[in-house]
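What follows are several structures.
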Structure 1
Amino acid sequence: MRILGHRGASSDAPENTLAAFQLALAQGADGVELDARLCGSGEVVVFHDERLERLTGAAGRVAETPWSTLGRLEVRAGPPGAAPGRIPLLSEVLEALPRSAFINVELKSESWRTAAVAEAAGELLLAGRHEGHVVVSSFDLRCLLRLALSHPRIRRGLLLDPDRPQLPQRALALPLVGRDAVHPEASRVSEADVRHWHATGREVAVWTVDDPDVARRLRAWGVDSLITNRPGALRKALGAER
């Protein structure tokens, strides 16, 4: 079972920064989960929010802000005492992390236009031959559909939204766009779900798991990946078993 740092080791470093990703691996994570979206000048940046305020203190939408501006901003929101980090490009993260690290790229989009992040991210992954250690996930069906059409070789998984009706997501959206994986929230998954999804050939990655007891239960059910804010603590609690 893999342990993936949620936005890196986000309990110990500013989220979605190179420092957070490298720290997650140093703490024993098998890889990382990160968020990718298009900025105003078309580059794929690693940043969770639609807007800049919470993480940087600057104002504006990422989709309307060029990389020449984003690249100068610092991600200041983080645990007390953690040094700020800058917003990275997806290409920088892919280059900085070892090939042994499994990477879950979550695509973020608010419109059909910004869903073009699917094609842009797919091109980066294939150009760097990263498809062997990456899965691309999203809540947004537009992103996954565009990825399926443009880059069918890349593994893709559907994130199940716990705040929306489950049946349409599981019975309709998952067969349509989640060919390789399904990513449920920890409180909305059962052992029977895991068995069913495995029987359909899909991996199961559960988020966001910080409680060691929950992690042990999910491991016993055969879950493939746990996404956690605290990869070091979870690795210690679960031991060296991968």
Structure 2
Amino acid sequence: MLNAEEFVAGLEEELPRLRRAASRIAPPGLEPDDLVQDVLERAWRAREGFRGDARLATWLHRILMNRTTDLAARSLPKTAALNDPNLDSLKVSDPAGIVERAENRQWLRAALSTLAVEDRMVLVLHDGEGWSAAQITQLNGGSTAAVYKRIQRARLRLIHALSETPGVIAGQSQECRDARGHLGQYFDGTLEFGIMEKVDEHLQTCRDCPPLAQALVGLRAALARDAPAPATREGLQDALRLLRLEASSLQDQDGR
């Protein structure tokens, strides 16, 4: 178990990653740093509940996801459930336009806000922060296969949100459905060789799936790009200073 000063040091070490995640999943109208400050203060109050069974990063991001879910439910309940497209047959006509919009931070955040919070979180952590599917399962349990499925569906929902003229493939073949179901792991390099060969072959001969694959590659690159973060807001800086002082005071008391 971490002592008070070690715990605060852990919070500060995770701060840049929390800010990056919050900048992409915070509900519209809420400053990401205000959300991060809320998370840090809640984590500090609940620090005795952190036993080290999971990484501190996982524990903090779970608080971030749960708090964002609570806030989003108050302002935009069930937003992501509305007008859900037929994702399995999503047709991409302008992959370059999708990638261009994904590279715009404001446009990307607006598109991300149309997803359910958990979809936003798994997508940002996997494609943006490099977490493995196995690490993401520690946030809310479940299986690695289920996480991969959620990531893939979240990517398709985001592409739909970034498309100016979304459509669906008429008369989609079984080969298209099979290939699309494997695209996420195909790009992660986690497919069995035989299945990867089949996806490769399909992408070389299909008219509709390569534009989607191109959009997925560009989307992942946009999420992974480490854009310059704005200066830390004064309220967040003040909150950190107070936590350091409180931690130091507790350590002094324990040392007496």
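Bear in mind these aren't lab numbers, they're just calculated from the coordinates by the rules spelled out. Only a predicted model underlies this, so the values are computations on that prediction, with no experimental measurement involved. Cβ atoms are built from the backbone, for glycine too; each structure is taken alone.
The table below lists the values:
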| quantity | calculated |
| --- | --- |
| Which of 1, 2 yields 2.5 [distance in nm of label points 7 Å out along Cα→Cβ at positions 45 and 61, calculated] | 2 |
| Ranking 1, 2 by distance in nm of label points 7 Å out along Cα→Cβ at positions 69 and 141, the structure that comes out highest | 1 |
| With P(r) over Cα pairs in 10 Å bins from 0, in percent derived as 8, 33, 38, 19, 2, matching label from 1, 2 | 1 |
| Identity of the structure behind -8000 (criterion: helix-only ellipticity at 222 nm (-39500 (n - 2.57) for each DSSP H run of 4 or more, over all residues; to 500), calculated), options 1, 2 | 1 |
| Read-out relative contact order in percent (Cα under 8 Å, 6 or more apart), computed value 21, structure in 1, 2 | 1 |
| Value 1.12, calculated as Cα Rg over 2.2 N^0.38 Å, for residues 37-108 alone, assigned to which of 1, 2 | 1 |
